[in-house]
1. When you work out distance in nm of label points 7 Å out along Cα→Cβ at positions 12 and 124 for each of the structures I, II, III, which one comes out largest?
2. Identify which of structures I, II, III gives the largest calculated value of distance in nm of label points 7 Å out along Cα→Cβ at positions 68 and 204.
3. Quick one: helix-only ellipticity at 222 nm (-39500 (n - 2.57) for each DSSP H run of 4 or more, over all residues; to 500) came out at -22000 when computed from one of I, II, III, so which one is it?
Structure I
Amino acid sequence: MLKNLSDTRPGTVEAIAATLTEAVLEHRVLPGTKLSEDEVGEIFGVGRTVVRQALRTLAHEGLLTIERNRGAFVSRPTVKQAREVFEARALLEPRTARAAAERATPGDIAALEKHIDEEHAALSGDLAGRALKLSGHFHTEIARIANQVTIEAFIRQLVSRSSLVIALYWRRRNALCESHSHHALVDALRHHDGAGAEELMKGHLLDLLSQLDLAPQPEKTLSLADALLR
């Protein structure tokens, strides 16, 4: 019987959506996994109304696909969609990195360096999924520093969808975002080198794209309960 999480995790829509999102971004729940309303409800100790609202939240972020009469599934980006995600990031993130370099404060730099330390700790602890999630957050943090609220929201969604792309098409699963790229970006922000930050981000995203093997991979399955309770 599934463990009831109602005593350990708040049963609000926001809390459930956050837990499911984290599991998807850390590749504990993989693309194609069905999120049964009954199973999610049993895991969190909540009713279907709350579950449906949480699942709609993830669908709005592009992490789930809700199919009529079939239910909710973790999205499986096609090869075309995978390319589009990284093309969109290549359009937005370099200029955002330039803007961030022009605005970065010592506090921002310290936060980014702490973030990189957490990435390294996750990799050292063999927590590749957590390292991937942190790597994505590094990119959204740069958008936050740039103080471009609308673009930050777009980048946040693109980074989340990139996690799904990586789960399906990544060649070197332990590479993630190369650490030297993030260090170099932080150095550019520290010295308010907007042009340098822009070029570094362009090269970084091209490198990430080059590590995609845009051919379908065999499906992997893991029960939702096992993934969330790991």
Structure II
Amino acid sequence: MSEPADRHEWVSFEIDGTTYQFDVTFMTSNWRCIFGDGCLGVLTEPAPELVHGCCSYGAHLVDKSDRKRVLRQADRLTRADWEYKRKAEKRGGPIHKNDHGEWVTHTVDGACIFLNRPEFDGGPGCALHRKALELGERPIDWKPLVCWQLPLRFDEHIDDNSARTVIVREWKRRDWGEGGEEFHWWCTESSEAFVDCRPVFETLRDEIVELVGEAPYEALVDYIKRRGSETFLPHPALKKRS
């Protein structure tokens, strides 16, 4: 029997009645976002010259709290921060309800209205993300929830006996729905994105804690560090490099 192509190592433990499951293979990998540094984007063909990253289709806002946060922070952006601020004002704001009744960010010229393009004086990238860093604040307090979670995927399940299970893993193509299979490239499948000098559980600490809380995060770190120099299962994407 051949080895499964996408083999991952997991850890599971219980805290205060909730079971937490973490994808240890991804958490101990050296993945990092390579936006503007080799990212091919999520279109049907490679398009690094556009510097869209995963912003080509805009963002879905998950609830009222998500919408209010984004709108509140968008009001703090100036035209020097945000290339499409004037267009957003003309459209009545940066978000709208689409034909399916979902709240989403507007798109402009083939990408999210918050995405500054390479020719913008302030430089390319999410205007919300850039402004947060400029002010010494956390991008996760500015951006739509789905945007700051990437490449983490948070799943929560309640079984028939009301037992709660929380799962934190890497975001896969399938998590985008049917459209994900059309992407020419996705970063957690590509060895080019596994280039950081530190592991994901350290570089994405704030995001993981925001998703699960301090205690589960510390339990994860304790488990990983107790393993010491023991080798963790390499991420499948690294096999493509070799």
Structure III
Amino acid sequence: MAPPQPRRTTDRLASLAALSSEITRCRRCPRLVAWRQEVARTKRAAFADEEYWGRPVPGFGDPGARIVLVGLAPAAHGGNRTGRVFTGDRSGDWLFAALWRAGLANQPTSVALDDGLRLRGAYVLAAVRCAPPANRPTPEERANCAPFLRRELALLGGTRVLVALGGFAYQALAAEEGLRPRPAFGHGAEAALPDGRVIICSYHPSQQNTFTGTLTEKMLDDVMARAKQLAGGPRQR
């Protein structure tokens, strides 16, 4: 059962901070622990002078968010390096630029923890909190992370829309929410939950999808606009 929802913003912030601290200490999946630490030791040449985060990555954003975006997992040289989900990689370049265009972020870039990025009415997290080899977590690893997903969503009590960034995130959300029957994944597909929330599917903003045109800026912007419409947020800039 999900924990009780904090009634005050200060309580919610404290609870999210405590959960984030717990997430960063997790060592439940030996394969992921070994991989994230190996990447942090060996590094990529372009980041050789940087100290990698090398730990699980918690969610980030507005604790009062109406829109929650769920990705697959931190990138080995993105979130696993910077310590913030979708930060410092090409997928994040696409995602945060789209959030900015939608009026949900104060700037279009996300490069480091201290870059000044703030989200407004949105929160971003991943189904799996450690960078996985070849970006492929196992079903067991997803299941190990499921309690963190459950608890973080419970603390974000104002959520109206869940945006699943890719099929893996959609599967994780559908499993967590007990969605039966589960509509087929597809860009722009929607699934209504019994409590009135809605899941919207989007292709993941991976390089494979953006380089090939499988996902375009307009397609991602359309998903953001629909999420805002359902969430009852402010108009798009």
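Coordinate-derived values only; no laboratory data. A quick note: this is a predicted structure, and the numbers were derived from the prediction, not measured. Cβ atoms are built from the backbone, for glycine too; each structure is taken alone.
1. Values: I: 3.4; II: 4.2; III: 2.0.
Once distance in nm of label points 7 Å out along Cα→Cβ at positions 12 and 124 is tallied for I, II, III, the winner is II.
2. Values: I: 4.3; II: 2.8; III: 2.0.
Sorting by distance in nm of label points 7 Å out along Cα→Cβ at positions 68 and 204 in descending order puts I first.
3. Numbers: I: -22000; II: -6500; III: -12000.
Source structure: I.
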